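See the structures that follow.
Here, each number is a calculation from the coordinates, and none is a lab measurement. What you see is a predicted model; the values in this text were computed from it and never measured. Cβ atoms are built from the backbone, for glycine too; each structure is taken alone.
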Structure P
Amino acid sequence: MGAAQKTLDVICIGRIALDLYGQQIGARLEDMTTFSKYLGGSSGNVAYGTAVQGLKSGMLARVGDEHMGRFLREELQRAGVDTQYLITDKTRLTALVILGVKSQETFPLIFYRDNCADMALTPDDVSEDYIASARAVAITGTHLSHPDTRAAVLKALELAQRHGLRRALDIDYRPVLWGLTALGDGETRFVSSERVTRELQDVLHHFDLIVGTEEEFHIAGGSTDTLEALGNVRKVSQATLVCKRGAQGCSVFEGAIPAAWNDVTLFSGVRVDVLNVLGAGDAFMSGLLRGYLNDEGWAQACRYANACGALVVSRHGCAPAMPTRAELDDYLLRENSVLRPDKDARLNHLHRVTTRRQQWSELCVFAFDHRKQLVDLAHAAGKDDSDIPRLKLLLLQGARQAAVAAGLKDNSGILADTTFGQAALNEITGQGWWIGRPIELPGSRPLRLEHGDIGSQLIGWPQEHVVKCLVFYHPKDSEEMRLEQEALITEVYHACCQSGHELLLEVILPESHPDQDQAYYGQILQRFYQLGIQPDWWKLPPLSPRYWRDIGEVIDRHDRYCRGVVILGLDASEEHLKAGFAAAADAPCVKGFAVGRTIFAEPSAQWFRGELDDGQLIEAVKLNFMKLIGYWRIYRPARP
C-alpha cells in the first residue's frame, strides 16, 4: 500500500484498561472512598493522546464484552481513534487499575490483570491489511512479557517492516507485570532482571524509535549506569533512543552513545508543580509521536513531548488530562510564564472546551423544566402535584415522537427538572440527546439555588447533563443585587469547570424593571465575560437582528469556543417565536431554541382537566413541537 493510500498515522498496540483514580488527594489508597473513572493503559492513553494532538490513530487490542469495555471504546471513538480492531473479547473482562495520589512521590496502584482481555491478544488478531493502512506502529513493552501477546507484537512488527512503517517502542516497564514484585505492588518502577533484559534485547532490533525513562533503559540495557545501559541497547539496535530525564527534559541518541553526559544534548522541559506523574510518560510519547511522524525534527518533537508531560503531571488522571493540539500550542506560546498549568484559566478553559464529548451543530429543545407553572395548572384543575411526574413522562414521549417525525437526528434536546421530572431524565439519559437541568429556585431574585450548594448537587449528576441556570439580571440593578447574583453565578461556573458539566446561562431582564432595552443583553454578556464566566451556552429571548450582531461580536471576542445561543420562549405565541427565529436567521451565534410553555401549556391544562387522554396529550405536544421545528427550518434549513 503506497504512502498516498495510508489512512492512519499510527496504530497503538498494548495495554488498554479502566483507571479508577481515588479522588481524595493525600489519603492512603485504603482510605479513599470515591473514584473517578478514566480511560487508561499505556497504549490506550497514547492512542487517545495522539488523536487529540491531531494524528489519525488506531487501537489494536482487546476489551471485555461489558460496560467498561464499551466505555473504553466510546472514549477512544470520541477522541477520533479508529477502533475497528479494538476486539471485543467474549470470555475475558476488561483490565482494571485502581490508583491514588498520596503525595508528589507516592502513587499507590494495583493492577487487576489476571487473564484480562488486552493480554489475550494473539497473532490471529493482527491483520496485514490493517497494519499496512498506517504509517507507524507504536508498541508498549508490557505486551512483550507474555508469549501470546509477544507473538502478536512480533507479527505486527514484521508486517510493519514489510510495508515500510516506522516502528516505535515505549519500554513502559512495570516490574509487577513481569512477575517481579508482589501483586499489590504496582508502584515500584524498577527491579533488575536478567530475564527481562534478555527478552527485551531479543526484540529491540525491530524498532526505529525506542523511548524510556532512565530506569526503563536500565532494564533494557542491563545496567544501572544510564549511559552504559544506552550503550548496551545500541549494540543490539540502531533505533533512535529517546531517554526521558524527569523534570530536566530528555535526550535523543541517533548514533554512538557518548561516554559522558557533558557530551549529551538535553532538550529541557518546563518545570511545573507535580500533582500526579501517572500518565506523564504516555503524554510524552503522544507529543513525541506528533513531532516524529510529522517530520518536524527532534528539537520540536521533544518540545511537544516535554510540554505534554508537564501538563499531565499537574492534573488528575491520565488520558483525560492529556492536552489537545489547540491547548498544547497555546501553552507552548507561554510555557515559561505558566508555572501552574492546573491554575491557568486560559489553559483550563481550552482543555475544557476542546475535549467536549459531543458536538451540536444546532439544537431544537423542548423545555419542560417548569415547576411552579405546572403546579398552578394542576391546582387550577383541582389536581395535586402527584400527577406532574407522569405528565412529564408523557411530554418526553411527545418530544421523542416529534424528533423522529422531524428528522432531528442528533440535534434534539430537553430541559427537565429533578423535582418532577427525574423519571423523564432517567429515561432519556444515555440516548444521545442534549439534556439540561435547572438549578435555580423558580422566580428567585436575587438568584437562589433550588437544592442548595451546587458542588454537592453535581456529584450525583450524569456527566452529559447540562447545568441550566436562569438569572433575572439588569445592568441598572443596585450594586448589592448585582454583586450578590454575580458571586453566585461565578460559584456555579467554577463548580461546572471542576465537575466537567457544561453550563447554560439563561439571562432575562426582570419584568419589574421599566427599562427593557434589548441593548442591555450585549452589555450583560460582556460583564459576565469580564468576570471570567465563560458558559458553554447562552439562553436569551428573541432579539432584533442588530442586537444579535452585537451578541455575536461579544461572544467572538471573548470565547470563540462558546457553543452558542438558544432562543427562549417564555409564554410567547407561535407567531412571535416565528418572528424571533426570522430575526436570528443571519446570526451564526444562534444555534437553536429551547421553548416550553408554547408547546405544552394548553395541552397540559386540558389533560389535567380530563379533556385529553394520555395519547391525545402526546399527539398535541408532538404537533406543537413539530410546528416550532418547522418554523426554525424555514430560516435554518436542515443540513444534509
Structure Q
Amino acid sequence: MKYTMQNLLKEDRLFSVSQRFKEGARVKDRSLFDLADNNYCDYWQKEAENLHWFKTWDRVLDWQPPHAQWFIGGKTNISYNCLDRHMPALKDRIAYFWRGEYEGCERMYTYGDMHEWVQKCANGLKKLGVKKGDRVAIYMPMIVEAVVAMQACARIGAIHTVVFAGFSSHALAERINDAECTLVITADFVHRKGKKIPIKKQVDEAVKDCATIEHVMVFSTVEESCAMTSKRDVWYHELVEGVANVCSAEPMDAEDPLFILYTSGTTGKPKGIVHTVGGYMVGAYTTTKYVFDIKDSDVFWCTADVGWITGHTYVAYGPMLNGMTQVMYEGAPNYPHKGVFWEIIQEYEVSIFYTAPTAIRMFSKWGADILKAYDLGSLRLLGSVGEPLNPEAWMWYHEHVGNKKCPIVDTWWQTETGSIMITNLPSIDKQKPGYAGKPLPGIEVELVDESGNQIQHGSGLLTIKKPWPSMLRTLWKDDARYRATYFRSPDYDTYYCGDAAAKDEDGNIMIIGRVDDVINVSGHRIGSMEIESALVDHEAVAEVAVVPKPHEIRGEAIVAFVILKEHILPDDALKNTLKKHVVDMIGAIARPETIIFTQDVPKTRSGKIMRRLLREMVHDLPLSDMTTLANQEVVSSLKEHYQFAKSRS
C-alpha cells in the first residue's frame, strides 16, 4: 500500500508581521535554530537551566531507541516551578481570571493564592493516604480547581490522569481501571449551556466497577447537596479544614511519570500516553515562551479543556511555568450568546488567543457581524491548535479576529509529543495560510515515502528523526503497543506521527491529515483536508467533512458532508456549484460525487471531526466506539440523510 499523497491544493499568499512586532519579539533571528542544529542537546540543556532543579542532571540525554531519557539524574518538581519559583516576585500577579457561564460569575486568583491553595490541596491528598507514584483520576469542569488538583498531585508525586468531564461513566471507569487509580477528584456539578449537570453521579456510576478506588474527593460548585457515600466520599472543603497551607514540593526524578493521558485515536482501547516530569516541563516552558512570544503584560487565553493535552500544556502548566496571566472560561462558545468569546476578550483585554480550527470555522459560519460589537484591539497574537487550519479559515481569522494585524501561529503537535513541534515563528518567518510552518528549534522533522526514503519536496509521511524532551515515554502497561504504533523503522529510531504532510520549496509544512484520512480516486491519493479546504473556500460553506466511499470503476469516490453558513438555503443547484468550485480549485479528480447538506458532523469533545464514523456510515458498516463523541444525536440524523441521498443517486 502506498502512503504518499498528492498535494493538489496550491497556496501562494504570504504574510509578514509589522516591523514593530519584529523589533519587540523574543526571537529576532535564527540563532536559536543554529544552536539547536549544531548540538540539540546543548540547546535543550540551556532551556532547562532556566528552571529550578533540586539536583542538576548528570547527562542530558540517553537515547536507546525507541526509549529516551532526558536530564538523567536530575531532581525537580513542576508545581514548584509553576509556583514557588515565582515567589515572592509574582505573588500579587493575576494567575487566572476565571469566568463562569452566568453574569457576575467570575473570580480572579493571584500566584500567591494559587501557591497557598495548591499546597493546602496537596496536604488534603496526603490526608487521604495518597503518596508518590499513586494514580489519581481527575474528572472536573473548566474551573480553576481542576488546575489546583493537577498541581497538587504533581507537588506530592502522585500521577494524575485527567478525564474530560463530558465523557461517559463507562469511559471514566475504563481509564480508572487501566491506571489503577486509588482516588477520583471531581465536582458536584458542571454548568453547560444553562444546565447544571450532576457529574458526581457519573463518578458514582463509574466507580461501581473500579475495585482500586478508595476515595472520591468532591469540590463544591453550587449551594446544593449531592449524594455522598459514607467513608468513601469526602467534600474538599471539609477535608482541608484545619490542614496546613504549607507543603514542600517532592523532589521528583526527571524521568518519574507526571501524568497519564488517554487518547482513543481512531480505534479500540484507549492508549495511556505517559509523560514524565523533567522533559515535559522543559518542553511546555520553552514552547510557551517562544511560540507565543510572551511578555509580562500579556493576558493569555487558551480555550482548550484541561481534559485534553492542550489544556495540560497550555492552561495548567506552560503559562504558569512562565508566570503568565490567563483566562479560563467554563462555558460554551455560543452561550449565553454567540459573541461571548469576543466579550471575554474585550473584558479581560486578552492579548494572545489560542483556539481550535473547529471553533474558527463555527465563528465564520455565524458571520463577522457579531464581532463588530466588541473591541478586540488588545489582541496581538492568534493561535490555532487541533486539526489543520484550512486557508480560508486562516484568512477569516486573520481578517476578522486579528483585524489584519495579528500574526497567527498555526501549531502542529499531538498528545504524544507533549508540546508544539511545528509552527512558524512570525517574527522571523512569513506566514502561509494552510501551512503550519517549520519545525521549532531542537525538532528534526522529515517527510518519507512508504519505504522510509526521505522526500525533500512534495508529500509523504511526517516523521520525527530525533528525540525531544516532552515526547511520550511509553504507553501505560503496554510498551509493545508503543513500539508498534509509533516506531516502524527497523532500528526503532524514527517516530511516525501518523499524519501525512506536504513540504514546499521554502521548507514550510502543510499537514494534510491522518494517514487514514485519504481518498484513492483512480490511483490518485488525495488528502481529505485539501478537498475540504476547496469547499470551505466557497462563500456559502462554513465547515466540511470529506470521506471516501467504494466505487466500482474509480476505486473510491468522494462524499462531502457540508455545513452551510447561516441563512444559506441548500438545494441541488448549490450542490452543483460546489462540485464545480472544487474542480476549479483542485481539478476534476477531486470532484465530490455526493454532497450532503447537514447542520453538524460527528465531533469528539475536543472538537475534532470523527471521520471514522462517517467512513463507516458510507461503507454501510456497523458504527464503532462513540464514547468520545460530543454530539451522538447527529449520527442517526446523518445516516438518514445519507441513505436518502444514496437512494436518489
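A value of 0.40 was computed for FRET efficiency 1/(1 + (r/R0)^6) of positions 558 and 582 (r between Cβ atoms, R0 = 25 Å, to 0.05); which of P, Q is the source structure? Walk me through the intermediate numbers first.
Details: P: 0.40; Q: 1.00.
Attributed to the structure labelled P.
Of the structures labelled P, Q, one was used to calculate P(r) over Cα pairs in 10 Å bins from 0, in percent, for residues 254-365 alone, giving 12, 39, 33, 15, 1. Name it.
Q
Identify the structure, out of P, Q, from whose coordinates P(r) over Cα pairs in 10 Å bins from 0, in percent was calculated to give 3, 15, 23, 22, 16, 12, 7, 2, 0, 0.
P
On relative contact order in percent (Cα under 8 Å, 6 or more apart), which of the structures labelled P, Q is highest?
The maximum falls on structure Q.
Can you say which of P, Q returns -12000 when helix-only ellipticity at 222 nm (-39500 (n - 2.57) for each DSSP H run of 4 or more, over all residues; to 500) is computed?
Considering all the candidates, the number was obtained from P.
Given a computed value of 4.3 for distance in nm of label points 7 Å out along Cα→Cβ at positions 206 and 462, which structure among P, Q does it belong to?
Among P, Q, the structure yielding 4.3 for distance in nm of label points 7 Å out along Cα→Cβ at positions 206 and 462 is P.
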